[in-house]
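Once you scroll down, you'll see the structures, which are given as structure tokens.
Please treat every number below as a calculation from the coordinates, not as lab data. All values derive from a computational prediction rather than experimental measurement. Cβ atoms are built from the backbone, for glycine too; each structure is taken alone.
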Structure I
Amino acid sequence: MLNPKLIKLFQVAPGEKARLKQRDTGWAQTAELKELGKDVVKGRAETVLAENLKQLAEAQELLYANDVYSVLIILQAMDAAGKDGTIKHVMSGVNPQGCQVFSFKKPSDEELDHNFLWRYMKALPERGRIGIFNRSYYEEVLVVKVHPELHERQKLPPGKRGKSFWQERYEDINHFEQHLSRNGTLILKFFLHLSKDEQRKRFLERLEDPEKHWKFSTSDLVERVFWKAYMEAFEEALSATSTEWAPWYVIPADHKWVARAVVADIVTSAISSLHLTFPDVTAEKRKALEEAKMQLEAE
């Protein structure tokens with residue numbers, strides 16, 4: 001497991017400003033790590049990831065058997081930050097029957113006829129399951145904020161769309177997440193913090209490799225133009241919605257092995273902190289099990 005002090009470094013404390021410019025996107029997060037060197041840190045990260053994959057599989061089995069809690073993992077990031085790869089690697093050892101992934105695209109007409117949280121509510125994980133949102137209702141205070149013209153499609157009542165409007169949306173999200181937490185949903189939110197230079201490199205890799213052409217869209221370049229506006233929107237959203245019941249973690253994402261190890265460690269540690277146990281078997285059930293065993297042994 002990673003050092004708790006290091007994990008705390010990634011968390012946006014409730015009431016704290018996210019200050020993304022002051023958060024390193026690389027692997028050398030502390031003087032100690034820098035002194036160890038990249039190769040040593042990478043080796044340790046790979047070991048941590050492997051250990052956590054095994055522990056996460058065990059934690060998921062307890063989660064499923066206990067059938068009291070659910071886990072909601074939210075991943076937000078700029079394009080090419082590694083959301084899909086993080087999901088693939090971190091959840092590789094998890095039983096698919098106990099895990100579900102949702103990617104939210106442009107809302108449909110039906111979804112626009114409801115409040116902005118409606119389509120996400122329908123996708124929430126059941127008790128005993130892990131749900132992953134690849135992008136989420138936070139798009140409503142990110143892309144919609146960066147592109148105000150999207151308000152026109154949301155069929156909202158007349159009114160100004162200024163600072164108070166966004167503050168109310170943050171409050172709606174906080175109340176929604178608190179409601180989920182009170183009813184047994186463990187919420188873990190990750191912002192994969194990618195540098196603009198690293199995004200450029202990854203876009204070029206996609207353009208130079210024919211097998212990655214399908215990953216690239218011209219809309220990626222359009223959104224890149226709004227980088228500064230997105231960083232401001234992310235910073236404000238993270239600052240306003242990192243709470244005790246649903247904290248945000250800013251994960252350095254310039255090196256995929258860093259992001260995967262840190263996310264896996266936080267998810268595994270958080271589920272383990274629930275101290276779940278297998279359900280107790282009643283005396284009546286134990287008697288039925290013993291009779292079943294005797295019947296099978298007698299065949």
Structure II
Amino acid sequence: MDNILVGINSKYVHTNLAIRYLKKFVIENSEHKIDIYENTINNNIEKIIRDIVEKNPKNIFFSVYVWNVEIIFKIAKELKKILINSNILLGGPEVSYIPRKIMEENQFIDGIMIGEGELVLLSYLNKDPKKLGFYYRENNEIKFNGYERLINNLDIIPFPYTDEELKDIHKIVYYESARGCPFNCSYCMSSIDKSVRFFSLERTKKDLKKFIDRGTRLVKFVDRTFNLNKKRYLEIWKFLLENYREDIIFHFEINANIFDDEVIEFLKKVPREFFQFEIGIQTINKDTMKSINRINNCS
């Protein structure tokens with residue numbers, strides 16, 4: 001295998017959305033061979049290392065988050081000792097905010113991906129000399145040639161899941177209908193990207209119908225705040241209600257204080273357990289809100 005995308009999840013039931021997007025985007029836009037490898041932080045490190053070594057990839061791309069950063073660094077360090085000619089490349093929120101420091105302190109890391117990965121990864125695999133969106137080593141120096149552009153038309157990104165994955169009733173299927181966050185909370189790395197962009201409603205409905213038709217049990221939206229645009233999210237909810245299936249659940253992260261009477265009345269029509277809401281109330285202290293730049297209309 002030339003290229004492998006590695007996702008180390010916190011639990012077996014989780015799925016890594018990022019590496020699936022990257023794989024599908026590369027496959028549909030190039031001739032490069034690329035595959036994914038998933039495991040969990042609860043598994044034996046030696047087994048994970050052995051699994052990856054057996055694939056003997058040229059490039060190993062790790063998806064790094066708060067729950068797996070420690071184990072990934074241990075795995076990557078050992079892999080570099082064995083696969084000395086392979087490139088160890090990282091991306092994700094836990095490494096992209098201080099890439100130079102991380103590469104200076106960890107010589108086994110060959111590069112760090114910054115920003116949205118689809119175009120960055122494709123550029124790297126195509127050996128684009130600009131290498132936009134990548135911190136990399138060249139002549140014993142760490143270099144960075146600038147940020148890759150954001151993807152404004154998200155519909156160019158392929159649907160990430162296979163039919164077999166959608167039918168796995170033991171897994172949580174993660175999904176996004178938007179990228180970016182409009183807020184400036186000082187404690188959250190999502191605030192780095194201020195540009196909120198949406199998949200089209202047509203594309204979103206098409207994706208959601210796949211979940212409903214193929215037997216998926218739990219779909220968890222990873223939109224930072226799903227209910228930003230009332231007209232849009234109500235249309236999505238109405239579509240889901242029109243296509244109701246009793247054994248599926250849709251989970252949303254929302255800002256409850258911006259619900260109005262129309263939304264509340266609509267939610268009364270939604271069958272119990274069809275929707276789940278995750279509401280992050282970090283604080284109700286006005287001084288704390290001001291200090292952390294968290295704007296709340298109810299404050």
> From I, II, which structure was mean count of other Cβ atoms within 10 Å over residues 20-27 = 14.6 calculated on?
Replying inline: I
>> If FRET efficiency 1/(1 + (r/R0)^6) of positions 84 and 220 (r between Cβ atoms, R0 = 35 Å, to 0.05) computes to 0.35, which of I, II did it come from?
In response: II
> To which of I, II does the computed value 35 (relative contact order in percent (Cα under 8 Å, 6 or more apart)) belong?
Replying inline: I
>> Using Cα Rg over 2.2 N^0.38 Å for the comparison, can you identify which of I, II gives the largest number?
In response: I
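With FRET efficiency 1/(1 + (r/R0)^6) of positions 44 and 68 (r between Cβ atoms, R0 = 41 Å, to 0.05) derived from the coordinates and found to be 1.00, which of I, II does the value describe?
Going label by label, the one that fits is II.
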> A value of -15500 was computed for helix-only ellipticity at 222 nm (-39500 (n - 2.57) for each DSSP H run of 4 or more, over all residues; to 500); which of I, II is the source structure?
Replying inline: I
